[in-house]
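Just below sit the structures, each encoded as structure tokens.
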Structure 1
Amino acid sequence: MGEFVIGESDFLLDGQPFRILSGALHYFRVHPEQWADRIDKARRMGLNTIETYVPWNAHAPERGTFHLDGGLDLDRFLGLIADAGMYAIVRPGPYICAEWDNGGLPTWLLRDPEVGVRTFEPRYLEAVREYLDQVYRVVVTHQVDRGGPVLLVQVENEYGAFGSDKRYLAELARHTRAAGVTVPLTTVDQPLGDMLSAGGLEGLHRTASFGSRTAERLAALRVHQPTGPLMCSEFWCGWFDHWGAHHHVTSATESAAELDALLAAGASVNIYMFHGGTNFGLTNGANDKGTYQPLVTSYDYDAPLDEAGNPTAKYHAFREVIARYHKVPDSVPPPARPVPAPTTSLHDPQPLLATPERWGTWSAHRRLPALDDLSPVPRLALARTSVAGEGPGVLVFGEIRDRVTVFLDGVRLGTLLREHHDNAIALPVSGGELTLLVEDLGRVDYGPRIGEPKGIVGGVHLHGEELTGWEVLPVDTTAVPDAHTGSADGARVRGPLAGPVVTRGRLTVDESTDLFLDTAGWGKGMVWFNGFLLGSYWRRGPQRTLYVPAPVVRPGANDVVVLELDTMSDPVVRCAPHALLGHTEE
């Protein structure tokens, strides 16, 4: 058993000053069979603590469910941290940002437009309490005063950038204590403007988030936190990427200098991120500050440990800095080893529109529903109706969230993008069967647009009249590999391929190893490797490779299924010898 408290100037572990040297490692962005490896590499960099968010929407995709298995086994993750002789910080939100879909808030929570978001509102708080009870059933038993690794639990997340509802923060803190959490509670905010004031609460230890101008930021924090240890609980050493932008990198030398300044000032730190990992599945978030920007699948973050878990120059620079202040382990992880770059052909293409019933079930609707009106809420759906009129016209959409491809009698008319603020497309003939392929590219994770509905909001109009009589088919992305009834032995794709279409290949390797699928010749879509949904690809970049973790790869034959939604100029499965995350600004 241990005791961890906040002293006058330091954190105290069993009565002795203790500096937190933490690194962010999100269990839900790393294959569970790789957790122990990533934790060990954090220890070998000189860290003594692992920090993680908890994503509500991943654990509870529908109300009344709470998954704690596989890649969501928080209990096992905390146990592995303890096994490594390290400590833990848990940040359950309920809002986490994290560049994660909807900032971690589940879509079912916000189907009722009257439910408040991140505020003292009864229906919202009722759901939050249910969620926190499930999280704390795991966390409480892992607290340091019960012999576990958990030192700190954070209440909410950068709340001062969103609101200032002290009753809301107080209720979260009260319920956290009532659920059995006894370790110190913290908040985190940027040391800018009134964020630290708005997002903090008397009795909770304030920490800051920043990645530069260390002395100035710590001074601002000290104004709002007059006593107790200083802590940067999000030391930003990299950044995230958007589709259509560049790959962000930060100088290892400059980041190490800022870390040195932090440690020289006696502050504790949580490096965000130590290891970013991957937005496996379709879990990436988005930003919208006037222009919608969905995030890429990779969450490499230019972190000390790269997306595949290999140490970078930043890893070694940070380790050198930490060694000036604390003893670090003698050994360092080996450098990245070469990975194979096999290729294979794709076979048996099956168009999505030819037999749509293979991918889901139609339901009838008088008016076109938003994706959030469907249950479970899909990321991809087909919608169709018949149109008729006098001569050509213009289809006018209410609001596109986030991408809609339009077909008339199976012929593609074009694609509308939310980020372009598209809302209309020409209809060249008087009528036919109108089919829409509707995509959610990732929910906004930061700011006032959190929780907004997805799909087509406000219907579709032609000649001033709203189109009615719709059939809607949500595409079950978990079932796509099995719904593709062809095989890798079927007809080989020999030329460019027009989507939407599902095709598959058989990739052979000698051993279980990391791979990097090279999507340069593909358009836009998603990939399953042995049934595991790696995530999305898009020719617009910057990301070009999809990371395939070794535990997913089998020695011998591996099944690769690709859903191409646009056009594929080079229908071949290729692998690259290393990650290709795109151009930078340098």
Structure 2
Amino acid sequence: MNIVSLLQNAVSQAVEQLYGEKADTAKISVSPTPGDFTGDYTVVVFPFVKLSKKSPELTGTELGEFLTREVAEVSDFNVIKGFLNLELGAAYWQKFLDDALANPDFGRQPRSGHKVMVEYSSPNTNKPLHLGHVRNILLGWSCSRILEAAGHDVVRVQVINDRGVAICKSMYSWLHFGEGKTPDNSGVKGDHLVGDFYVLFEQKSKEEYAAWQQTADAQAILESRKKPNQTDKEFFKDFKNQWFNTYSRLGAEVRDMLRKWEAGDPETVALWQQMNSWVYAGFDQTYDALGVSFDKLYFESNTYLLGKEIVDEGLAKGVFYRKDDGSVWVDLTDIGQDHKLVLRSDGTSVYITQDLGTARMRYQEFGCDRVVYVVADEQNYHFTVLFEVLKRLGEPYADGLFHLSYGLVELPAGRMKTSEGTVVDADELIDEVITLSRQQASERGDVSNFPAEEQDKLYAQIGLGALKFFMIKVNPKKKMTFNPEESVDLQGQTGPYIQYSYVRINGLMQRIEKEQIDLSSWVEYADYQPQEKELLKILHEYPAVVAQAAADYDPSHIANFCYSLAKSYHRFWHDLSIFNADTPQTRAFRLQLSRMTGQVLKTAMGLLGIEMPNRM
């Protein structure tokens, strides 16, 4: 039983014995005492005032006296208005630290029996991975590691969007303007090369559209369709998609290429396979640099026809209805949504059709009772509909679906646009943070005596730690701005700040080993200073933080915990002497407390995919 449950049960017993009525243990509020108050855990007293028929202060005092008398772990208490602050005795903290030091899996939860699938990244093959993908990938990867630490079996997957008009735009552009360029003969990474041709296609399309606007046909359409008070520029901006689908020569040729691909035309399929292979090789390099991987890849080219049988089942069950034109819909107005198309009138799939089929196929393959979709909040509506439809279809896994929705990420300069070539791709971002970490280390002169290979490894650890931590520390639902210079700062809420705490501790551990210092007397020390107690309390909360992060699918809980722990350790380091402590027992305790802090920092940052350097 953990300490919170123990205290809840003890308070329930106290209420029954003192006031003659039982209190619901689950509703008794016990939480860590805020740092500006004396105590370890705080009990909210107000719910018991009706039973005691006394003031909150007197009720809290009576409960506190009972608990200090009857509960061995409680050594003292104080009451602030309606809050009972309990202090745990030194014996409790000694046992906690002793058990934690002996447990290499401290913080990990027992096996849950649940299997969870996490889907993340899921890029298109017409462009390289970019800044937005980085947030997606890091959230998905860290979430998967946290879920593992919470005791779940985890399957990591991605669905690669490797077909459609956007993919054909890159293919068409390379075929007509590529001049035989390949990653090998151009020296350009494969996903970058294909992305360059996608941008080139959009430029060519823009030129075609500008020329078309000057034609008599365009002017006639403008005159007949322009709304009152709408400028010519506004009209043509709104008309662009219709023009591309109806009047554009490039649009017609791209759609013809897509039809050939769907018909299995050998030349078109061969070109598609060749260009996608370049992209996959590029993606793999980026994933390796970020330190992430997948257990299974799914490709839209293999899944886009899935789901039609499910639509037939839904029609038979009355979940869907068919319109006169043959299209199939679902009515979601009873949950405040609209009518949603699930199959076109010509029998072709829409996105939700294939998502229905993919969900069932993956359940049959892996049997996961939970699935986490890491997708930007632009798709909130899609997942609301998908999950509701799967519930109405009676899919056995439907109650375990979760959309890890996250806000867009921008740079200080503003929003990115793939079609205009203004995207900051992931490789450039990785290179930039590593370069910035190198520059900072050079300015400090801290690593000038390191071998070159060790320096390169260190810069990568610091740069990637900066990138990952900065992305993950923000609650996923919030839109964020990534500032590369701020991310590598050694001060403040950054990855390097936390890494530096670990490096300090690692130096202490090396000195212990070098000087063969005996630490066995640490158990004789019990006169905890506020800085020591603060560290103990934060370390004590680590298992609960892991459990909460897993329950919320929110890695920012872990990131913020790491920062709090590192900040507390810096204060401990600054305020108290460690090696020159007054007594051997004090020195031994502080070194053991440092050791435990280092272990938890390394483990917790590891859940975020962040490596801890041994020196900086």
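Calculated for structures 1, 2, volume of the Cα convex hull per residue in Å³, for residues 175-478 alone is largest in 2.
State the single structure among 1, 2 that was used to calculate distance in nm of label points 7 Å out along Cα→Cβ at positions 247 and 295, giving 1.8. Of the options listed, only 1 reproduces it.
Which structure, out of 1, 2, was log10 I(q)/I(0) by the Debye sum over Cα atoms at q = 0.06 Å⁻¹ derived from, given a value of -0.45?
Working through the options, I get structure 2.
Given a computed value of -5000 for helix-only ellipticity at 222 nm (-39500 (n - 2.57) for each DSSP H run of 4 or more, over all residues; to 500), which structure among 1, 2 does it belong to? Structure of origin is 1.
Taken together, the values in this text are just the output of simple stated rules run on the coordinates, not laboratory data. None of the values given here were measured: they were computed from a predicted structure. Cβ atoms are built from the backbone, for glycine too; each structure is taken alone.
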